[in-house]
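Please find the structures below.
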Structure P
Amino acid sequence: MAEPIRFPDVAVYTGFNQTIRAETDVRDLEVIQGAIPDAFEGTLYRVGPDPRYPARLGDDEWTNGDGHVVMFRFQNGHVDLKTRYVRTERFLLEEKARKSLFGRYRNTYTNDPSVAGASNGTANTNVIWHGGKLLVLKEDSLPIELDRDTLATKGNWNYDGRMTARCMTAHPKLDTETGELLSFSFQARGDCTTDFAYWVVDQHGKITHETWFQAPYAGWVHDFAITEKHVVFPMTPMITDLEVLKKGGPFYQYHPDKEYHFAVMPRYGTAADVRWFRGPSGSAGHMVNAFTEGTKVHLDICLVERAPVLPFIPNADGTFADPVPPMITRLTFDVKGNSDRYAKQQLVRRPAEMPQTDPRFQGRPYRQVFFLAMGPGGPDGVGLGHVDLAAGTQEIWECPNGTALHEPQFVPRSRDAVEGDGWIVAIHDRRLEGHANLLIFNARKVAAGPVATIRLPVRVRCTFHGMWVPETALRTTKAI
C-alpha cells in the first residue's frame, strides 16, 4: 500500500505557510473598501513556492517549493483572479510518481535516483513580460514560457538556442527606454563552477550581446543592477562546495572570512572590461537601482553587513550568524580611480527589503523608493515604506497586527507621468482570518492607507516577485 501524503509539523508547512495545493479561478473579486482607480487597466502577475508534496527528506528550505503563479486581471473596474502551477519537469515527474522525488534545495545528490539528470528547477521566483512572452523564472534553470491569459505552461525558453548558459537569473532588468532586457547566469556551466555569463536581449526577444567571465568563487548572485552605461554584479560569499553537496549538505554556506566582490563593466563590454571592487564580507538579496555619474557608478542595495541575507544559510563551520537587518545603502564605485574599494552611505533609516522603483527610471538618476519596511517583531512588524531620496522624506503605512504584505508593485499612472506618480499594489495576508486581500495605494500617500481593498476569498501563499503589465502592452511586444 502506498505511503499516505503527510506534511511534517514544521514551520515551513504550518500556520499561514500551509500549502494550498490547488488552482483557483475567481471572477469579479469583491471590492470591500474604496474603488479601483479608473485608469487601472492591466494584469498583475506574481509567483511563489507552494509544494505539491512534502520534502523528500523532511524539513527543507521554505524556498524549495513548486512555482505557483497568481494572476490578477483588471478590466473596466472588474478584477479576476487565476492561479496555476507551473508544469516544470520536476512537477510532472512528481505528479506521475505521486510523491516527492527531489531532495534538499538544489542538491542533486539528495534526489531519488529515478530523476537523475532531470532539472531541479521549480519556476517559483519571478514572472516577467518581455518580447511578447510571459516568462516565469528561477535562477537555477531555464525560463519557462506561460500563456499570458490561461497561465498554461508552454515549455522551456532559451531564446531560440542563442542562450548558451544553462540557467538564467530570476532578476533580469528591463530598460523601458530601449526596450532591452539585460540578464545573466551564475554558476553558468554547472553547480560549483565560477563561469559567469551576461547578455542583452532586444525588445523583440533576440539576444544581441553576450560575454563570459570568471567569478572569484562559486557564490550567490541573486540580483544585479544596470545603468545607462554600466552593469554591476554583486558576488556574495554564500558559496557552493562540491564536497559538501556530495555529503548531502546545503547548497550554500556563508564564508565570513571572504570579501564581498563587485564586478562593474560597460553595458556592452567584454570580460577584458570588467573592473573588480571588494569590501567587507556581507550580502544582499535585492538591488534598488543604480546610475552612472561621470566616472562613478552608484549602486543602491539592501545591504546586510557581515552576515548572510538568508538567516537559514549556515556558516562554513556549521554555525549560524545572528540575523542582521537589510538597510538601503549606496555603494559608489569609481571606475577610473586607482582603488578597488568603494564608498558606502546609508540612505534609509528603517530596515527594508523587496524594494521597488518607478520602472521607467531603471538604471537612471531617480528619487522615489518603495519598500517593505521591516520591524523587530518579524512579519507582524512589516509595513509599506516610501522614501523621496532628494527631499529626504520618509513615510510608512504599518500593517495591522496579524497581517503582512507581499512585495509591493509600482504601477505608473501613465507612460508620461512624473516619477512616482501612480499606485502601489500588494497582496496583504490576513493571517488571523485565513485569507488575503489585494491593496491599492496612492504611491505618493502610502501612509494614508489603501484607496481600494479587494477581498480574496482564498489564501495566497507568499509570493516572491512579479510584474505589472498594462493592458496596452500585453497585446504587443512592449513591456509597459
Structure Q
Amino acid sequence: MGIVRRQGLRNTIISYIGLGLGFVNTVLVLPKILEPQQIGLTSILVALAAMFAQVSAFGFGNMGVRFFPYFRQPERGHNGFLPFLLGVPLLGFGLVAALYLAGKPMVVSWYAENTTDAALLSRYYIWGLVLALFTLLLNLQDAYLKGLYHTAFSSFSQEIVLRLLITVGALLFAGGYLDFHGYVLWYIGVSSSIALLLTVYTAFIGELYLRPTTAALRVRPLSEMLNFGAFALLGNVSGVVISSIDSLMVGAKVDLDAAGIYGTAFFISTALVLPFRALYKIAFPLLADYWKNNDLPRMADFYQRTTRLNTVLGCYLALGIALNLDFIYAQMKPAYAAGSATVLILLAARLFDGITGVNGLIVVTSPRYRYDLIFNVSLALATVLLNLLLIPRLGLTGAAVAAAIALVSINLARTWFVWYSFGLQPFDRRVPLILLLAAVAGVAAWLVPFVHSLLITMLLRSTLLTALYSGLLLLTNAEPQVRETLQKLLRRS
C-alpha cells in the first residue's frame, strides 16, 4: 500500500496547487488578456471535444479502472489490456468523427444569428475534432495509469503543466508574438500534447504494451465489460452535459461574448467548491468502509459533521467572493462585469450543494448505487430543458438560474432519497445557527463603505468578515471543530 499512500499524497498536493492555479489562470489572467468572444470560442471547442470524447469512449475509462486488476500480469503485457482499452474507443471515434463532421452545418447554424460568431466557429470547428481525439486518448491513458497506481504524473500534467502552458500562450498573445489564430492553435496543441506526454511516461515506466492479443477477450466475459461500459457511458455523458451544456447553449442562444462572460463567472464560483472537493476525497473511502461494515450510526454522525463543516466554510467563501466582486472584476476587461449577477446565483446554488452534504457519495457507495445514474441523467435533462426555457428570456442570468434550479432540485431529491432509504439526514440544530452567524457577519462587512480604492475596501471587508464570523463561531461554539482546530494551533505555537 506504500505506492497508494505516496501517490495519494502527491495527488492531494497537486490538486490543491492545480485548483488554485486554475482559478488564477481562468479568472485573473485570461480575462485580462482575451476578449469575451475569444474565451467563448475556446470554451465551446473544449465543451464539444469533451462531449464527443466521452461518447467515443463508451465508458471504457471507468471500465479500465474496474477490470484492470483481472488483467494485471506484467510478464504477459497485462494480457493485451492496453490495446483493448484503446482499440474499441478508437473504433467508436471513427463513427463519432463522421457524425461530428456531418453535424457541422447544424452546429454552426445554432450561432447563425451572429455572423461573426458563426464564421469564427466554422473556421475552428475541425480543430474541435482534433481536441476530441486527444481528449479521448488522455482519458483512456489516465484510466490505465490509475489501474497501475501511477496517478501523480497524470495529475501533474493535467492540473499544472497544461494550465501553465495555456498561460504562456496567453502571455505570448498579449506580447504580440501570437495572433489569435496562433493562440487557438497553441491552446489546442498544448491540450493535445498532454496525451502524448502520458504516452512517453507510460513507456518510461515500462508499461507501454501495445501488441494486441486475443487473451484480452478471454480474461473476463466481453459482454460483462461492454455492459459495464454502457452503464458508465450514461453517467459520464450526463456529467459532461451538466458541466458544459450551459456554455454551449449561452453561445448558441446569445453569442460567443456571452459564452466567454458566463464561463468566467462560472469559474469564479468554483472557488467555493475547493474545500468541498478536498473533503469528498476523504469522505469517499470512509463512506465505502461504513457501508462495508454496515455502520449506519457512524455514517449518520459523519454526514452531519461534514454538513456543518461545509456550511461553515461555504458561507465564508461565498460571502468573501460576493462582497468583493467589484475588486475581482476590476482585474479583468470591463465587459466581463456583466457576469456579476451570474456569479451570485451560482454561488447560492453551490453553497446549497455543499450544505446538503455528501448525499451523492452516500448514494453512489451504497447498495442502491444504480440510483445515482438516475439522479445524474435527471440533472442533465433538467439542465438542458431549463436552459432552453430561460436563456432566450434572461440571457446569462437565465443560464445561471437554470443551473441553480437544477442543482437545488437534484440535491433535495438526493437528500430525501438518503433519508427515505437509509434513515439518514444531514441537518442538526447547529446548521441554522451557523447560517444566522454568517448572515450577521456578511451584513456587517457589506456595510463597510468604499474607502480610497477597491483594494483597501476589499481588505477591510475581508478582515471584518473573517474576524466577526470566526469570533461568533467561537463564542457560540456553533461548530466545535472550529474551536478544536484553534486549540491545536495554539498548542503547536
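What follows draws every value from the coordinates through simple rules; no lab data is involved. Owing to the predicted nature of the structure, the values given are computational and were not obtained by experimental measurement. Cβ atoms are built from the backbone, for glycine too; each structure is taken alone.
If mean count of other Cβ atoms within 10 Å over residues 253-260 comes out at 18.1 when worked out from the coordinates, which of P, Q was used? Numbers along the way, then the final one.
Working: P: 18.1; Q: 25.2.
It must be structure P, since only it matches.
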* Structure fact -> Computing relative contact order in percent (Cα under 8 Å, 6 or more apart) for each of P, Q, the value 13 comes from structure P
* A value of 3.6 was derived for distance in nm of label points 7 Å out along Cα→Cβ at positions 325 and 429; which structure in P, Q was it taken from? -> Q
* For Cα Rg over 2.2 N^0.38 Å, for residues 13-140 alone computed as 1.23, the structure of P, Q it came from -> P
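As an exercise: semi-axes √(5λ) of the Cα gyration tensor in Å, calculated from one structure in P, Q, equals 36, 31, 22. Which structure is it? The partial results should precede the final answer.
Values: P: 30, 29, 23; Q: 36, 31, 22.
Of the structures listed, the value fits Q.
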* From which structure (P, Q) was helix-only ellipticity at 222 nm (-39500 (n - 2.57) for each DSSP H run of 4 or more, over all residues; to 500) calculated, if the value obtained is -26500? -> Q
